[in-house]
Structure I
Amino acid sequence: MTARLDGLRCIQCDEQYPAVDFPQGCPSCAARGRHSNLFCTYAKSVPAHQRYPYAETTDLGHGDTPLLEPPWLANVSVKNEATNPTGSHKDRFSALVATHARAAGYGGVVIGSSGNAGISLAAYAAAAGLRCAVAAFDWLPDRIRACLTDFGAEVRTFATDRERIEWVTKQAATAELLTVSNITHPVVGSSCYGIEGYKRISWEIAEQAPAPVRHVILPSSRGDLAWGVYRGFAELNEQRGLPIPRLHLVEPYPRLSAVLDGAALTGRFPGDFGRLSSIAGDGTTVQAHRAVTRSQGSAVVVSDAVADDWFRRLCRRGHVWERSSTTVFAACDALRAQGRIGADEHTVLVATSHLFKGF
């Protein structure tokens, strides 16, 4: 579908596939009940900064977000993804899947979301002239529903995640809509084409950082952002010799942490996420696990109560990030206290979303 791509490869079993759509991830892994996402591969002759599925994407002004240097945090920078057009990092994903859907001949896109991802995709679908269907939960806030419908999205709500995924899965069986969110258990993650958009965060950090980056801390649920950031740094390492920072993924209760301690990657991990809905979910993924283990990073648990404390602290300093974004500050504090991040090691925190979308 795009001349830039060499194909797709499984994160887990390394099986290779042509560059077409696999909404359930790697077929070989799925057949064994060990679901895993795919990632895009490029010819070795393609430079790292050109390893992107499309030369031009649907663009509302996303990317090139600022790297802040808070004077009250030594050796810490903050990648402010809240400055993207719809207020979150999801715009990088949406720009690519909207471009891909149109290039591949789909009439629209469908996603399971009750927040940032749905709003972002609805906006980019509208910009690309595509239909957009959003499968949300019955508790969808009126404000978010209004945003979705203002962008022209069709909104369907469901009582349970199982019902929601069943509906999205039915849409995946048609040739009309491209399904871009997870529809499997064990969880795979989102469209591998969209995840490529997150690589640019790594590229931008490498250009913007005032010192070599040793650690990157980011909120995580299914690991889409983490895998994209890891791939971006891995490709820079391959072509420019830049080190891959250790990635630390923040979660509201042990999921990936439990897997790193020996639990099965395919398990379910129920827990209370409180108001940290952007990083909710009872499972983890191969892509999240690989991003951490290959970068020699870690998973960090930050509870709703701790996040709320940091949210208030940051608000008192005038910062406007939602609670799930503020977990990275709490995680950095904890990792330094444990000696896992040295005071002299430059660390980047990824603040993913704007405060005014977190209600």
Structure II
Amino acid sequence: MLTWVYPPGLVDRVVAACGRVEQRKRLLPARLVVYFVLGLALFSPAPYLEVMRHLVAGLRGLGLLGEWHVPAKSSLFRARQRLGSEPLHVLFAATAKPMATESMPGAFWRGLRLLAVDGTCWDVADTEANQAAFGRPGNGRETGRSAFVSGEVTLVGRLPRSCSAGQLVMADREFLGVPLWRAFTTTGADLLWRVPANRVLPVRTLLRDGSWLSDIHATTDRAKRDPVRVRVLAYQLKDAGHAAEASDYRLVTTLLDPRRYPARQLAALYRERWEIESVFAELKTYQRGAKVVLSSKTPDGVLQQIWAHLLVHHALRELMVRTAATRELDPDRISFTETLRSARRSVTVTPGGFSP
């Protein structure tokens, strides 16, 4: 799977672009180290030597290893340090794109590709270097402990550059703010975001489906001279187990036409946003391992591990999408855990697509 999604030729080009090509013949050339780091994510939390044996088992079975042997753990550790995080980052940027076609169930709505944004945290090794780079969650008992360096809203602010017209981006209520809203809409993307409970959204124009047009303002626009026009949807979701209990929801959207984009359908569509929580569970519970702490003692090592996990997850998702396409299924119908197990088996049973 790894060499299918990330072919050796592409890996070599990325390694060369990042200046990581070895100057002399090594037992662990950069190409192999890239696949090894991906293997650590695929087989997490398996130890170094076990992962390397998995990667080369098929080659050894066919007698293709020659005199090459599995290096010592210390050599693998140094090889990871030489490689760094940049090649993994560049490889992700070059390959991680939306995969679903418009004909695939669940991926589009009324011609708009469905996307969602959210944030999550990873547990890392407790070292001074990691604390200086990433901070700590703040609390009232620990003085001198900084909160995380970059919050969710700050990180999401980097995403609009990858958005474009023809997309509908969904987000939870903590992201609603005029600067971020405008950053996304400037790209041509449409938005469907939840509203904080305390946000006042006066009715400017009441629409036929019960939604209404309103304005939101930046906190710096105290005179309210620079409004952003939005459409507001208000509805309730009842608890299936307690029919008398219901939760109030409000959404704001750039889709202002109630005829073309009915409020009921938008409210039903918003539940798709929750699928991003399933993605976090796939990454952090099943792929990485429940409550597993990233082992790297340095910030660059941590970033290398995170990019590797993202690359492996993307590869697994691509396998799921292609499998679903053969049966014209929604990819949600394909089990992530079964795909993960199949990918692990494929590495250990079949010959690798690369040579050490």
Structure III
Amino acid sequence: MTRPAAPGGRQPSAAVLCGLGTAQADLLVPNAEISHRLGVADDWISTRTGIVERRRADAGTSTADLAVRAARAALRSAGTHTADVVILATATPDYRMPGNAPEVAARLGLHGIPAFDIAAACTGLPYALKIAKGFVTDGTPGRVLAIMVDRLAHLSDPDDRTTAALFGDGAAAIVVRSGHTGEPGAVGPVILGADGRHADALVVPHGQFMRMRGQEVFQHALTRMSQAAQQAAAAAGWDLGTVDRFVPHQANSRITEAVSRRLHLDGGRVVDNIAHLGNTGAASILFALAHAASDGALRPGHRVLLAAFGAGLAWGATTLIWPDVSCVADPSDRSHQLEAAR
């Protein structure tokens, strides 16, 4: 839905997606390795999660390293070398203090600009988009570089059947610029929420592995992502029947299927690429968008509905018309088989 024109005949300002880049972690970890350790059949993982393999960062790759790779790819996609703000969303920073964003900005040659982290777990993208909209619509034209990066595989207990197979490492980034609500790429209303009463359902205590009450998280994810998606579509003036692509957080194929059924969105309109990456946390929706755009499933002009859910418990959703943007993969991406000895 196009909003009324602002005074002077101009469309109201908006945050417009103009660049998308990804950086996969290097080590390829197939289900066979994890299932052997857990003492289960090879298809035990894939039938429960939809995951066949995932990527893991090696010991020498930091969160900042992945973030820089994805950021450079996103800037190339946007046709620029600069940004006016850097937002980095991660649940796995390299330090408790300072945040990773200032270091990443410096490594990109971006000095003296605002650069900060946000901790919104797997809902990093909608939270970052809400913040980015504030920066680019405050009357000062500019670009925001928003980086989603997580190394969640390193927080998973390799002997825990609930979490050992779910998570992968990786980074993805977008560039948003100031623009107008009527143009492709303009980010629609962003719906956000959180309920800390259930925070202990998914938590990483200091110095420990992740703990998750899987069935409880499943039910909350189903309810909250469905509600947020409906609210975002309504706020944009969309009927769910007109949505071309639904891209949820890639947490688990069963969650994706359940949310899609509740929204009455058939499989052809639902993007699910978890099979080869696992749950990459805050980066998962951007990886899914990049994959769908690259294989032709997502095309310019498509109405796209995004929804996320994660620790906190937190959730978010938004909409956009997919723009004619080139999705750039970091050219240093490579995959190495992770030896069983590791």
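Nothing in this text is a laboratory measurement; each read-out follows from the coordinates by a stated rule. Note that this is a predicted model, so its numbers are computed, not measured. Cβ atoms are built from the backbone, for glycine too; each structure is taken alone.
Match the computed value 0.7 of distance in nm of label points 7 Å out along Cα→Cβ at positions 57 and 281 to one of the structures I, II, III, and report its label.
Source structure: III.
Taking distance in nm of label points 7 Å out along Cα→Cβ at positions 177 and 193 for each of I, II, III, which is largest?
By distance in nm of label points 7 Å out along Cα→Cβ at positions 177 and 193, the leading structure of I, II, III is III.
Between I, II, III, which one scores greatest on distance in nm of label points 7 Å out along Cα→Cβ at positions 73 and 321?
Between I, II, III, the highest calculated value is found for II.
If mean count of other Cβ atoms within 10 Å over residues 121-128 comes out at 25.2 when worked out from the coordinates, which of I, II, III was used?
I
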